Structure formats: structure tokens, C-alpha cells
Structure P
Amino acid sequence: MIFTSQSIASAGNEIYSERRDKVMTQLEGGVAILQNTPVYARNSDVDYVYRTNSDFYYLTGCDLPQAVMVLIPESKTPFVLFIDPPSAMADIWGTGNYTLSAARAAFSADTVYDLADMENKLSGLIRGKEEVLYDFKSEAMHELIQRVSTARWGPRPDTFRDLLPLIHEMRKVKSAAEIELMRHAINTTCAGLNESMKAVEPEMYEYEVQAVLEYVFRIKDCPFNGFPPIVASGPNATIMHYEKNKRQMKDGELLLMDVGAEYNYYGADITRTFPVNGKFTKEQAEIYQLVLDAQTAALDSMIPGVPAYHCHKAADKIIRDGLFRLGLITDPNTTWQHLLYYYPWINHSLGMDVHDAGNFGGRSRSGGYPLEAGVVMTNEPALYFGERWIESFRRAMPRRHQIEPDSIEAFLEQIMPVYQNYMDIGIRIEDDVLITPDGNEVLSKDTPRQIDEIEALMSEKSHFKW
């Protein structure tokens, strides 16, 4: 079935109802409580742009600030919603919410109460329940639960449990509807990156390229970024999460863009690195191809039944061999020299959050949990050459890997003549990969990765050349 934003919206209540039912089958005499994110003041009477809580939206389809969901499996009204109803002033300023009856219809709630009555109502809703599940990270909710559960009347719940691990396990595998939303966000991001590659030229500022990217996002119905865009040129490309985007780009430098559009609360996360003048230098191409080869090796391991850790090991082997071949490490089997250039962890899940829910076993040498069909993960090896990496390496190796400072300095002295040829090169290549029943699909294939394809695209005329 092909889902559009309209078909998802019309089927939305059924989708959220199925998710809530799945949660309630795991409560076993308990009650689940979750509150949406509040609105935060930016300055004076201006608020930050609102983004609903991913877990709350996943179960309710409701984006009303501070709304509270209560799930009570044994009740005649298992889905209770608390909202902040509209006021006269809110209506005037255009910030009015749903009425109680309108919210009940819109979100298929069994009962809707005024948020102002929540504490009194909640005491009755949890009375006699064996356990209460809620977000343990929410200090305000923790205090409220403890307050209402210690009322003098009625038995106190026996146990309290964090609700989020239960939801996050559900969010790990994406439905067809979720994947279709992600496709739109990813395709939009590819289009933005392609236009950015065509538009960039020496002497432009990083923020000018960001403007091109975000223009494409907006005209393709993606009003928000999934995360602050990284538009990093020259030495800034060696900063993993550089976000200032203010530097003027120079001829002969690389530009690293790590960006993602968000569509109906589902996001993309794609990185491309390309030359500001449209042509890779010999040294840039050497490092770029090494990173690309590592990404290809990792992709071959991204299939059902294979733990994510194996992807990292596949990429790690390619990069170590390449660094040794280029004279940038002295031992291809080293346990520490390669850490001057990169972090070996190259995957994370993707969905409603850029680093999405789901436990895949971390860096466990036993391999962690196997990948499953329906999981969407990034594949993003990288190499960085910069002064900050050298200094970080000097500090970290004795502490984390018990390497003697003399051994570190001897290694640096030996490789530094070669290292200088690659100074200020930072290359990351990141794609979004869907695990399929018989392998995988690179969802972000519509923006080029090969060197010749990038250079060819950059030779095309942009709508934004000025």
C-alpha cells in the first residue's frame, strides 16, 4: 500500500489506537501515564518553535502542548486525555486549543478532561492499580505520581516502572506508513543537497549554502529541520557537530553537510562532503575514496540477522588497511593508532528522532542485537585530520587505552610528515538505510556519493548562482 500524508492522516487514529492497544497488553494491571512537551519561552513574550514529544505523538497523534495521556486497560474508558482547553485570549492570538469535545473526536479519546483537573482526577485513575508506568526522566511527572499515589485513601501501587523502554522497543521497527513519511523527508534532503552542490562556490559563506538547502526543504513541504544543519567548510569539517555555519569558504577546500529535513515528525539524516570549487584534490580524493569503500563494506553487513556491530567491524577493517597503505598508521592491526582519525561507531537508528529509539546492543563484542526488517539506520564512516584531533588523541589514549605518552609521541612523530598532507580534511559520508526482508535499501540514493558523480553534478547550473 502506498501512503500519502493525506492517507496517513485519515488512517491516523486507527494507527495510534493499535499502538496504544499494544502498550496496554503489556501493562498487566497497571496504568501508563505520559505527558507532552511544554512550550518554552525564547525571550520576552516570544516562544521557541514548538516540537511535540516523539513518544507522546507516537501513541496519540496529539501535538497539544503539555497534554497528558493515561492508558487504563481494564477501564471502560481506557484512553484518557488531559488537555489545556481554549481561552478567549488564546483564540484572539491564534493559539487556541481544541475544546474537550473536539479533542475527544480528533484523537479518538474515550474521555477528555481539563488539564487543570489532572491531579485530582489522576488520584482516582491510579487507585488500586498494581503498577504505574511513566517517563522516569520527567522530574515533574515523578513528583506528581508520588504525590497522588500516597493519598490516604486507596491502596498504593506496588511498583513504578519507566514507560519509555516499552515504547522505544515498539518504535524500533517502522511500519509501511512510517517508512513512507521518511521517504519524503529523505528525498527532500537529497534534493536540498543536490541543489547545494550545484550552488556552492569559493567565497560564499556557509550560511548561504544553508539557505539554499532550507529553501528546498520548505518548498517541498518540510517546514522543519530534523536537527540543526551542519554546514562545515575547511577546518570546520573536522568538528563533528559544528553548527555555527558562518565561515567564508575558500577555493580548494571541502564542504561537509550533515543535514536532514523533517516531514510529519519523521526525519532524514544524510551527510555529503564535496569540494567547494567542484574538483577534488588528489589528497581529498584519496581520503574520500577510503571512506566510501568503508561505507560500502558496512552496507554489505546491513541485513536481517546481522548485528550492527558487524557493520562497524567491516568498515573498521577497510579504514585501517587504507590508513596503513597511506602511511597514516604504522600497524594495520593496531588497537589504538586509528583512533587519531575517527570513532569506529558508524550506525544509529533513525525515525521520529535523528538518533532514534531502539537498542541494538551498542559496542558489544558479542555482536549485540541483530538487525530486523523494517529498521532504518544510518551508515556513516568518517575520517578527520585536524589539530583538535591530535590534542584529543594525546589526552585520551593514556586514559582510555593505557597507552604510554612516549609511545603516542613516537607514533605522531613518525606519521606527521604524511599527516600534514591531509591537514584540515574532514570527510563523512552518511546514508539512510532500510533493512528489508532480503537485504537493504539505500533510501538516500538520490544524492551522489561517487567522486565522478559529485563532480558532474557540481558542474551543472544552479537556480541559486549569483
Structure Q
Amino acid sequence: MKKAIVIISNFLANQLHLLLIITASLVCQPATGQDSSYTSYLQKNGGTISIGGNNDLTLFDDAFYKNQVFLLSESHGYYKPHEVDFELFKQLNKKTGLRYYLAEIDFSQAYYLNKYLTTGDETFLKAIYQYWYNQQAQWGCKAGFEKWLKMYAYNKTLPASKKIIVLGLDEAQDLNMNVQLMNEILKKAGYKNGKDVQLDSLWIFATINLSADSARRPFIRYTRRLDTAMTQHAATFKKLLKENYFSFQYIIHNIASKKGREAKIFDNFNTYYNQYQLINEKFYGFWGRFHAMQDSINSAMPFAGLLKNSQLPLKNSIVSISVFCTESASMIPTAYLPPMAQQKGTIYSNSPMVNDESFVYQVKGIAIFKKLVPENAIGIFKLTGENSPYFKELNLLESTSGMDKTFEWKGNKSGATTDYFQYAIIVRNSGWAVPYGDNKVK
């Protein structure tokens, strides 16, 4: 009897899941009254991206390449945007010599990622992706891992002046990796125990799993005391750490900081920019969509908006390119999905319910692109061309949701799409990013 009830329950759940998807497909049909001015404009200002092909990307003119900061963004969980990331970085590297990759990772992860790019030792790369996979983060995917394998192979072909340098701008993520690197820095600096009681204590945290809150909290308190000491007695710590002072202090300050995430990302960019005197360099990064928006979303200012509103010389040389995935499947942590949509026994589910034109949420004005981009293709569109309708409205920026208000985006009422991003990439029929691990609940 119990087995029969389970079978019936699973059947009903599957039927409900199917009903949701059918409903989604009906809800998300293109509006019959779609403004023809959008179609006409996009047909004149569109192109395609070929994965692994020879992309000239003629939509990118001289004015585009004169920018200093190029930010590609997506909603995480899809496979093809990682391929787009690699193609776009190659394009900018070849055209402009750009080599600084702004990553949505922390200082320590960037340090070991740079070691991988230099040595080819996959131990460094695997440690980063295993952490994300263990944390059920959407970065913990094979698409990202395979992309960096290609980045390494490409980097080997570059002259020294064009070699890739990853800058980790995000707040501290893997605390154990941060502790590991700080201990390496102390060893490199020739530090001997007994010179500073707080530095002496660092080794203790190397033996603890800092993913647990019970260990994380005392570690953060420790970093805040050390951060204060390093600020008040900078000369003393510079003498102890020598040329390694900047790296060590950067890590400690990021863990200790009480600022919000976007402010930390901006501060970290500013720190790199000044410390390494990068005023004449170009930068490229692949981020979650929110971070790359150049104006406020739901009254919150993203990283790109903070850059644009800063006093940095490059504040008017930022271009944002937003990737949208339709009719696609996303790699979603199973626990985040409603029961009828979960793939039981898995850490991540392969979900067709979550994309930019779905039951979960729909980006305003995205339906029109089905007429312009063939199935299984990747289209790219310039939104800032002559007579662009995107100068007037918030199409492709705002979104609605039938399930969760957190998926709803509202922009600045006095603004337009082009205030937020200047190019759109439309991916049709992307597969999920595929989990880095075996995806089985242990």
C-alpha cells in the first residue's frame, strides 16, 4: 500500500510539473502587438556568435574597443554563456591586448587560478571548483571548469605581454583557501613565530573547517582584530611581511569588512587599480547579471553602477553586455526547487523551469528575439545604434515573476535600457551547465 501511494504521489507531481511547463509555454508566447520598431531596429543591428569559429563581431566598432571595462553578464546555471565568455575574451585579447580578467572570485581563488594558468597544474583549478560544488554554488559546474582548461591552452599561445592575469574582486568565499594562502605568505616572508601574537595564531585556523558557522564566527572576529592592528601599526607589519604585506592585508581586510558585497567588489577593484597602477589598462569580466548593470536595480546600486558613478578616470569607459537564455535548462540546486520539480537524490536539478522566458520569471521584451535568432543559435545585438528604441524604455532590463518577487527587477523610472547595458546576447536552447561533481546526494 505504501509503495502504491508513493507511485501515485510521484505520478501526480510529474503531471503537475508538466502542467506548469505547458502553462509557462502559453504564458510566454510573443505578444501579437509587439512594436515593429524593435524588430526593424534589431534586424539592422544584429549578428551571430559562432562557438569555436572565427568571430569578427563586426557589431563592435572602434568606439567599442576604446572602452576600458568590458563586463559580460548572465543568470548563472547555463552552459553556453561560458563558451561565449571564452570567445569574447579571445576577441578582446586579440584586438586590444586586454589581459586583465575581472573574476567573481576572491583574492585567494584568483591567486591559485593564476598559478594554474602559469603552470598547468590542475590541482589548483580543481580545488576552486570542488569548493563551489560542495557549496551548491552555480559556479560549481563543468562548463566553467572546461572553459578554464581552454583559457590555459589559449594562454600558452600568448606572448608575455598578453598573458592572462586574473583579478579576484569578490568578497571572501573559501575561508580555508584564504587561510592556506596566508600561511604560505607568512612562510614566503620568512616569518618566525613569536614576533606577533596575532600572526602566530593563524596556523590554528588551518586545522579547522571554516565552512561551519561555529568556526567561521570566531575566525571573522580574529580577522577584524588583526585588520585593526595592521591598519594602526602598518609600519610594523610591513617590516614583518616585507613585499608580501599588500596581499596579506588585502585578504584580511576582505574577510573583516562589514560592507555590503557590491561595495566590497568596487573597493577591491579600486585597490588593484591604484596598487598596481593600472590606469591605462583594459579589463574584462564575466559576472552575474546584476553586478554588471550600470544603474540601480530595485533601488540597489551594482558594482558597474558604482564604477560609473565613481571618480576613477575610466568611469565613462564602461560597456556592459548582458546574456539572456531562452528555451534553456538551468543547473539549479535541487533544494531551491518546489518538490514537483526536484530530481530526487541529486544535489542540482536540470531545470527547464528557470530561464529568461519561463514560468518562474520573464524578461520584458525578450519574446521578440525568437523571430530574430534561430534555434540553437547565439545572437548578438547592439542596443545603442541610431534611432534605437532601447534609448527610450526599459525593455530587456525589467522582469516579472509568477512565483517569486525576488525575480522581479525594476529599473530607474527616468532611465532606459542603455543606461544599464549596451549589448544583448540571446542564447536559444542552451543546456544546463552540468555539475562539477557526480551530483549524487551522499
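No lab work stands behind these numbers, since they all come straight from the coordinates. Fair warning: this is a prediction, and the values are worked out from it, not measured in the lab. Cβ atoms are built from the backbone, for glycine too; each structure is taken alone.
Once FRET efficiency 1/(1 + (r/R0)^6) of positions 51 and 259 (r between Cβ atoms, R0 = 25 Å, to 0.05) is calculated for every structure in P, Q, which label goes with the largest value?
On the way: P: 0.90; Q: 0.10.
Checked P, Q; max of FRET efficiency 1/(1 + (r/R0)^6) of positions 51 and 259 (r between Cβ atoms, R0 = 25 Å, to 0.05) sits with P.
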*asked:* I have 54 for percent of Cα pairs over 28 Å apart, calculated from one of the structures P, Q. Which structure is it?
replied: Q
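As an exercise: relative contact order in percent (Cα under 8 Å, 6 or more apart), calculated from one structure in P, Q, equals 25. Which structure is it?
Considering all the candidates, the number was obtained from Q.
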_Origin of the value 32, 22, 12, where Cα extents along the principal axes in Å, for residues 355-394 alone was derived from one of P, Q_ = Q
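Quick check on the output: 2.4 is distance in nm of label points 7 Å out along Cα→Cβ at positions 163 and 307, derived from one of P, Q. Which one produced it? Could you put the intermediate results ahead of the total?
Values: P: 3.2; Q: 2.4.
Source structure: Q.
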*Assign the value 0.05, calculated as FRET efficiency 1/(1 + (r/R0)^6) of positions 75 and 347 (r between Cβ atoms, R0 = 25 Å, to 0.05), to the correct structure from P, Q.*
P
